[in-house]
1. Check the numbers for mean count of other Cβ atoms within 10 Å over residues 73-80 across I, II, III and tell me which is largest.
2. Where does the value 30 come from, among I, II, III, when relative contact order in percent (Cα under 8 Å, 6 or more apart) is the thing being computed?
3. Among the shown structures I, II, III, from which was the value -26500 of helix-only ellipticity at 222 nm (-39500 (n - 2.57) for each DSSP H run of 4 or more, over all residues; to 500) calculated?
Structure I
């Protein structure tokens, strides 16, 4: 593993990955048109369920525009502790979870055949099945199927160091309810350290985990204005670069 230099191209100071969970309507209506206008790529993690062939049709166009469409499972399983439901990750086996993830992958490949590689996103940031003595991490499962997986973090203000990060569980920073200047500040902090910031969005001006449209645009404008310093990249592209850099 190298101890000097940087994996980021053309002397960039940081990598920024704009990631979006759950395929919210506002991502199609607000985020993607603005990203396309500025020429910035994003990574969109989808759950191909219900009428999945019809629901994935607009996302094929998103992929064609240069964005990554990632795997977010079919059923979006979370911990029972989150909602108090009867079933959740604590009642699942690794085999059941793997079946769900593989099914999601098969559906994404059928609906978007041009995109043959993608990264994974851990629903609700959890990365375990079972509970107590039977609790197991499913990070090794993701490592077998994907070059990278994006989770969450409890370390606010945090971006990952490319030399030491676990590609199978990359800590993403939640963006909900942050102002534009706060999002920009996170990017600048990553640049000062040469790190990789993975920002997590859900709705843009939509839902309980929303970011205001103006704040999202302020962030994107900053990344575009200073693209000589920031490499805005999909999680897939950044992960490939880190992996190659590590040798």
Structure II
């Protein structure tokens, strides 16, 4: 007979370790918490329950990130078409999640992240002309919303778009916080509307806020000691590693 208490204790310890580690990554480069947590926790609880578990830690760490800085008003005025577009299609992504083979979205997302990071690390520069910023932002936001609903990751192609705007380190971190905050709220509403918001998982999600925030604090401490160029390479390296992580994860889920 399986010892359920031992299983529960092991799952609690694993969850704390996963969310603390993902928090460190988020504090360091500004993103990665939902992608890492969702990918690892899916192994233990399944993708739908894992998407509920990430909600409270993601929401509160993103709220902290979005409000920490001096650029909130200027960034929102500049980015609101992109932000609202990212929210508009998230429910569609969640619906598709319930219809397609598990793992397909991870493969696509991982391949996009690897292709982008490799090209940028090799010196390719993406630039958006001022006259195209709004239409490109709306297109990027709509696609970002679909991927957010599908995978619980809010990074692609949103982070790529924000990087192409040439934002400085603190501006980029705060802009990513805004994108992730809006997306988290929309994902919670979408999961609830599709009946995927379990009560027990929601409480567990709230309990995991502490480990996640502790990790974020450690990551922020390290980030403040990095130069702008080092920070840029850290972001690209994180995107590359997350992409390389998602591809085999997607294959594993498909099989």
Structure III
């Protein structure tokens, strides 16, 4: 029996969702009869495993064996990141501009039905943005009145002063918030990728220097804000890029 073992080496929610379409394609194209997730995969949060893989009907289970991991550096014109990943696994269903997939259907939470929500949280590099001023300016110029912003989850957080915060008790509750709110705004992070998997269009902010491949969803509106980097920020970025290139310390 031909088996595909996926080993996701980056642990974020978006990182796992980038591969969520592969089990279905592997089986529908009959390239593989069985698809497993390696236990060597990384998860920043156990809820990511439950949402993305435990509920996926095309997954046959988990294994302690090592698996395959591909992440393209560049993407071709006419493709998005998920297409490029699919092709690197030598899978092809003939379609392009794939969206991430989840098989959980969150209930609607009427508390948020009229709310405009901004999620300031991010982990991965989201462009040359060090503060929230450019985002605040965009909201003002576009006459958007944010109702709530998500509570701070880590030290990377572009907060808007004076906006009330909200939080959800679990990742599944956060899914309900996404499908229930009037409109959501966020950065190029797991929130945007999760919204795409849920079929929800959101507005996504990014700064100069952000890689095009991570703006992958045809559902979303991506807004380039430029940069608010100071001279100190630019020097720090230059040093980090230099170190990444020559000693491979990892991603920003």
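Taken together, the values in this text are just the output of simple stated rules run on the coordinates, not laboratory data. Being a predicted model, the structure only gives us computed values, none of them experimental. Cβ atoms are built from the backbone, for glycine too; each structure is taken alone.
1. On the way: I: 18.1; II: 15.1; III: 12.1.
Of structures I, II, III, the maximum of mean count of other Cβ atoms within 10 Å over residues 73-80 occurs in I.
2. Numbers: I: 30; II: 40; III: 19.
That value comes from structure I.
3. Working: I: -11000; II: -26500; III: -7500.
Considering all the candidates, the number was obtained from II.
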